[in-house]
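Quick heads-up: structures coming right below.
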Structure I
Amino acid sequence: MQIRNFCIIAHIDHGKSTLADRLLEVTGTIDKRKMKNQFLDQLELERERGITIKMAPVRMKYQHTADNTSQTTEYILNLIDTPGHPDFGYEVSRALEAVEGAILLVDGMQGIQAQTLSNLYSAQKAGLTIIGAVNKVDMHIPNIEVVLEETAKLIHTTPDKIHRISGKTGEGVAELLEDILRLVPPPRKKESVPQGISRALIFDSFYDDHKGIIAVVRLFDGALRKGMTAELMAVKEKIVLKEVGYVTPKMHESPEIGEGEIGYVVTGLKDPHKIKIGDTILVKNVGAHVASTVTLSLPGYKEPNPVVFVSFFPDEADDYDDLKKSLERLKLNDSSFSYEPDFNEVLGRGFKGGFLGKLHFEIIAQRLDREFHIRTITSFPSVSYKLKVAPKLLPHIKRDEAGYVHIQNPKDLPMEFDEILEPVIKIELVCPAHLLGPVLGLQESFRWGQVMTESLGDRIIIRTRMPLAELISDFDDRLKSISGGFASFNYEADGYQKSELARMDILVAGELVPGLSRILPKSTLEREARKMVIQLKEVLPRQQFTQAIQAQAFGRFVARETIPAMKKDLGNFGKNGGDRTRKMKLWKKQKEGKKKLLSMAKVRISPEDFKKLLSK
């Protein structure tokens, strides 16, 4: 029996899941009568948005008969359908370590896009065999030859070696499958280990209500069987394997998972913090002897760190406990998501979530609404800053080895500090050549660093660096707007840089509103302050007294708007005869009353008004 492990890599919406559907049909894994679009995408959001959010492995059996002969060979094909968005880059990199080959899929209509390049670089770095394919040929694309040439150039081959396929109709998929069998090498080992050692890489996990946490693994050495005692190397946790088997695509229990295969392991664990993507499952069989100098962990593990922080507050205060339970369930199925309790003076109790990027946050927010029916109000997205500051100013926050304090909440930034560093990203944009000018026009608005360009057929690749905070504002919306949706981007973390930043606070009627504090570049702070006070004036209701809305930074007020007090309508009093001085006395009395009210005033921004402001 021959084994081939491979994945499909592509830009978002280039047809990965549709191609996976056709492979399931061609191999006979799924009967055509039971087939549905995006079969491997189990989440409702994946089907609605047309993107893969959660990677999906599947084991296919295929009887292959060689040309001009009756000899039949049985193949085990392990396919991993991976997400294409950069927010899930670490999980994708672990999936690439679990396979030997990759299909580089390019949409014939859209051509090479940013995540096409990013995923290709990751696959090449992992040493995978790359097979090129151009999708949607059934649409009779006029410039298909150009796309074939560009794709061939990327993987250093000739256009005739690039497959022309249609994931929709199945055209060319059988020929692509032939090349997978012929070109993708059999399973490889990482390095030699002593006899009696079994090692598996965890590249995905999910939660089952009855079985607990289930790890999806690629076995590199030995075998895994039910009842074995194993160790999770990264967390030093001992487990007993409750069940092992394959995903076909339903879970199918098996006596063992053999060397080179992909399958699942029921860990029996309930705590999601103990399962880490990239961790090694290690089994030392009886009689195995390992020298103390031998490292048994599979290489490449790292802790995925959240880079975007957003707080969730229940729309109804009584939903707090339900929100907590819902976040716990989401954490079980998404180990890269983290959360902790939070409190806001306006919105009350909630939770601060840590995410791998903006899309990751949007998915969690939508799943809270769709799957758990929890309506939430979210704070402004923020990132983690590194700060050099006197210990007496932030005594409650620990420092790292370099002496920096890490803060995610703007209210924790003191007015005085020695140095502040913000996270930056390397970003790669791909756009048609005629849109180069408008796209480069974003340079000043989003604080780009040095820009490098490269031609790729009739497209231009733009590479630069920019702060992560700019990405999570409205960068993607602005890029789509100026390019009509024809430009795409990909990014990866690139450390920190020293920046000129300051905290902006908002005061209403002299009272600080902590939930509206933000960390902004000094160069744009006053402009953002002006926008904020104008928006607040539009949102907040009038009171019996005048409300001053002020933005404060640099130890002074940088913007102000005033909401006038409601006036008592004196009607026609004093107009048609009568003494006007009586009206003046009433005005004076009203004025004195408003002064007294103002001295006692304490403005409370309602959750509804706060939500309106955040939505702007």
Structure II
Amino acid sequence: MCGIVGVLNLNDRPPTETTMLLQMLEMLRHRGPDGFGIYRDQHVGLGNARLSIIDLSSGDQPIGNEDGTVWIVFNGEIFNYVELRPQLQARGHRFATQSDTEVIVHLYEDFGPDCLQYLNGQFAIALWDARQRQLFLARDRLGVRPLFFTVNDGRLIFGSEIKSLFAHPGIAAEIDPNALAQIFTFWSTLSPRTIFQNIRDVPPGHYLLARDGEFDIHPYWSHDFSPTADAARPPQEYLDALESLLIDATRIRLRADVPVGAYLSGGLDSSTTTAIIRQYTNARLDTFSIAFADNPEFDESQFQRQMANYLGTNHQVVHCAHADIARVFPDVIWHTETPILRTAPAPMFLLSKLVHANRFKVVVTGEGADEFLAGYDIFKEMQVRRFWSKRADSQMRPLLLRRLYPDIKGLGDSNSAYLTAFFKKNLTDTASPYYSHAIRWNNTARLRRFLAFPSPVDFDQIALPPDFARWSHLAQAQYLEISIFLSQYLLSSQGDRVAMAHSVEGRFPFLDYRVVEFCNRLPPDLKLRGLTEKWLLKQLGRKLLPAAIWQRPKRPYRAPIHRSFFGAHTPDYVRELFSEGALKASNLFDATAVTQLARKAMSGARLGETDDMALAGILSAQLVYQQFVKDFRKPTISQNGYLRVIDRL
């Protein structure tokens, strides 16, 4: 696991200085504290900050091919490198290391950009082909690992995190108002947009190819929810196939030359992957989880303890209180590099700190099951509303909504008239491609009233695949959740960024592309059967887990918001960022409206879900402005650590 940076001259420019690459790498030292590596020639400079996980002794980057004409810096893991290596050796390639990184180099030599089709992993790749003077940047299928770029003064500049780009002279942070409006609607920006003007990401499942002063971005993989030709297979056959795939996906994610731990939330997903590790390997297993002692509505520690005892793991817990969330929130935003509408990344930040303190670099987690096996309540909401829409005047059908969103305090207790009015909006607009998410997005869009600028956001900004209209209604809803929430928020702000803040790599068996493709093409009723979520996975849970775990209803991971920041012990930085002066300085928000909201929070009045999200969004946006626009400082180069330089000038 690593961080990468680079600069490509798109036209005649002086070579990139080593000190410039080192300065960019300094911004990523948390991603790769074990050493820096640099490649440089007349046209390109590449840098790598390494977190040593595979081939500890000889896997330092950059890594080249046999004749030194192809060079790579790489962030991530290729889990099937063990199987690919002998195939490449049989084709005549000679290996100088035992690393997974070198496999990519030789695959590229044989297949060019099509090498991506052979990789099972989570990655951001930067590869320089000196023979063709061609730069190849690529990102994994689901976007587990980040990769950002910009163009400035005839140079294409890229890095694993945006802050590394800001370390380059001439690039300064500027908030993109349209991106902020997207976040205050969809919970995240829409790829390739980021919160900063002129900074883009390489979208998941895409690669960038730069040559002769030009560059283009190309897709190499996409979601396909088309049903299989043999969709009428018995459920047991699908269950056997899922079990086999998930076992292998978990097994290959244990490949490392360092110990591998696991996150254990007490829910179905992480319990399943942890049980597979315990049942199908002889590895000693350490597990880690979060407890909310002063927030019983968020706490799942009793289920975590039950699973840890059942599996016999060495289990450790980080206890997260309101003050802890407030204390680390500025650090969380420094690493996420974007406004967020939830505080959920903060406990995950503390959890990775616990993992790091226990000298683990790798953890297996359960992310992805809810998206690909229909675990979220938004999928049930869509089913209920479609059922209701067939008899829009029914008084009974909307009562099914009481079974949803147990995590949102008070909603299940709301009177029938409120539930009916809230969920009946555009009830019969079932032909809309955004039917499943329109209520959520329209509700979140109320946050835009706090913005200081006009902020129209059209749902049609979302790019839909050509076959979208032919997919099932559940598949359409899943695609929207996966392409926006999963890739842009969950795997970034709540995943890679807060884990790598403490040099911890997350690995996700449910995001193995083979598991994803299998789940995408399952019959819908094997994922969501009536209002039973993840039906097929629960059948596997019946085999692997205690009944109290696999039978329990889905409980979304959440963390407290306003109680963390407002009350008797409001932190000074919160008071400052919500002050009239700070609000006018950023010019992002209507100071009067925000002040009224802050006073409401300070008074102890009950806040609804939307107000809570507004507080998190405003505070995090103010932190982004303060940290990256107002007070960003270029890093100084540390002399600590190993440095490898390959200079071809």
Structure III
Amino acid sequence: MRRKKTVWFRLTVGSIAIILVANTILSLVILLSISGMLAEEVQTRVRLDLNSARKLYDRNIDNICLLMRAASARRSVPTPLESWNREDLHRLLHNIRQAGKLDMLYLLDTNGRVIYRENNPGQMGDDASYNPIISRALREKKCVRGTAIVPYEKLEKEGAALSHRASLELSRPPGTRSGEKRLHRNAMVMGSAVALVDLKRGGDCIGFLYGARLLNQSREIVDEIKEELYQDETYRGTDIGAAAIFHGDIRISTSMKSDDGSRAVGTLLSAVVYERVLERKENWADRAFEVNDWYITAYEPIQDPEDRVIGALGVGVLEAPFVRTRRLALGSFLGVVALTTLVSLVLLMLATRSVLLPIGRIVKMSDRVVAGDLSARVKMRPPGEMGLLCQAIDQMADAVAQREKALEQTARRQIGQSEKLASVGRMAAGIAHEINNPLTGLLTLEHLLKDEKGLSKKGREYLDIMYNETTRMREIVMGLLNFARESSAEMTPLDINEVIQKWLTLLRSQKEFDDIAIEEKLAEGLPQVQGDANQLQQVLVNLSLNACEAMTDGGTLSISTREENKKVLVSIADTGCGIKAEHLEMIFDPFFTTRPVGKGTGLGLSVSYGIIRQHDGIMKVKSQEGQGTTFTFTLPVVSG
């Protein structure tokens, strides 16, 4: 407990707390900043990846458009198109289809009806204007490109192979939209339609050529995007990057794989992405759970030539590598902070101990001084305020040692004086006893002589003088005896006002007080005090006689009482000559008097002071020369 109260302990604990709190706050701020910066950097990268993926996607559509334009640039086209030789037409369209890796290739008349279907020549004559690419080409009579949806019943005309590719069994993991549909059969294609022009007839449109690729379960585009953007980089056996094409919220083409290693086609887009991208036609960039892991993803809507949102293009990177990188960075930072904090705390403790070392020395030195070793000193002078403090402490110890030495010498002198006074007292008591008996005999003889007849008037005057002087000598002797005698007081509860009233009655009967006015200011309801009435009256008599002698030309003697702090205060004031300032400290000393020789013994105030001290009280004096003197003594009240 004592150690916990030391300055070193409190400073160390306080500094440690400040450093830990400051470093914790700093670490949290930096950790949040680093996490935010890393997350923003990854999201920025994914947004850029999405832009690149969109360019690759559009480039594939542009390639189909360029192929269609090149194919339509033939100068010799039979008119009408139905008259085209089937073998020549098959050979031409087959080459075009192989060159462009197309899944669909149609020759259409000006109304959008299929004249020839390269993938399934037996199916023709159906209307293909439902396709928004073909529909817009029919209206604008120019090359139109884009992405479109082909219903399953239309796709069946292409043959079983394509209709089978378009069919996907849906998987609805948590976080995706709910629905009853379990099988997706519609197709999503990217393609281009170009008008065929008869240059011989002034450039009239005689038909259209339409080519498209089926995106359902296609791997070429998404693998091309993944390879170009992420270069087949993996993390723990999983591709870091992934690309996907969605028809609505259904993943119809993706490089992402399921747990069994197959392509994760048929899985659904998360509900939050669906709402932002497909419903609100906005781009999305954030973390999302895709198939079986967390990815940092970016999506944008895919629209058909009629500006209807029909799907989405998305890319993403695994979150785990970046989380690992972030953890390593944050762990390294926290390790550096922890090491720095530990080193700082150790250095702080050492510095604090070094700075506060003088205080420990001061405490030890103080303990030695308290134990009585006044030679103990700090004996060190560190720079700065601590050095000044050590110097001041040593100077104080020197002063205490000097004062102690001076007090010891003074005490020895006082003890010697006390022993001398005690010896004088004992001698005085012995002498007083020896003198008292002859004085008593002299007083008796003087009484007898005064009764003798025939004594002359002059003789009687001499006897009176002898009687008075002998009486005065006897009083001096009795004073010496009373001063030297250790008599025990008879303490009883008493009313100090009653003691004062009795004293005043005696006082007013004395002729010495004829020219002195006596004033009483006695408080009513004073509590009783514990005291000896006779001794207290002796005190009052001594004080009143001194006051009377101080007022040679008359004056006023005031007596007052009051209660204060569970004590009764008695004050006796006169309007006499007062006491000189240099005498105030000696008036209670035995045998000290300012009266002429023969007019006083110097024991009255000393005896009075001793009586009040026996009553556990205090006597004080206030005086100003020429204006009077006030004696005040206190008496404790009866407890309980």
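Side notes on the structure shown:
- Computing distance in nm of label points 7 Å out along Cα→Cβ at positions 10 and 82 across structures I, II, III gives 4.3 for structure II.
- Here helix-only ellipticity at 222 nm (-39500 (n - 2.57) for each DSSP H run of 4 or more, over all residues; to 500) was derived from just one of the structures I, II, III, and that gives -10000; the source is II.
- At a computed 138, 28, 19 (semi-axes √(5λ) of the Cα gyration tensor in Å), which of I, II, III: III
- Which of I, II, III yields 22.8 [mean count of other Cβ atoms within 10 Å over residues 90-97, calculated]: I
- Test item: Rg and Dmax of the Cα atoms in Å, for residues 434-545 alone calculated as 18.3, 65, pick one of I, II, III: I
- Origin of the derived value 9.2 (distance in nm of label points 7 Å out along Cα→Cβ at positions 66 and 562; candidates I, II, III): I
Just so you know, all these numbers are worked out from the coordinates, no wet-lab data involved. None of these values were measured; they are calculated from a predicted model. Cβ atoms are built from the backbone, for glycine too; each structure is taken alone.
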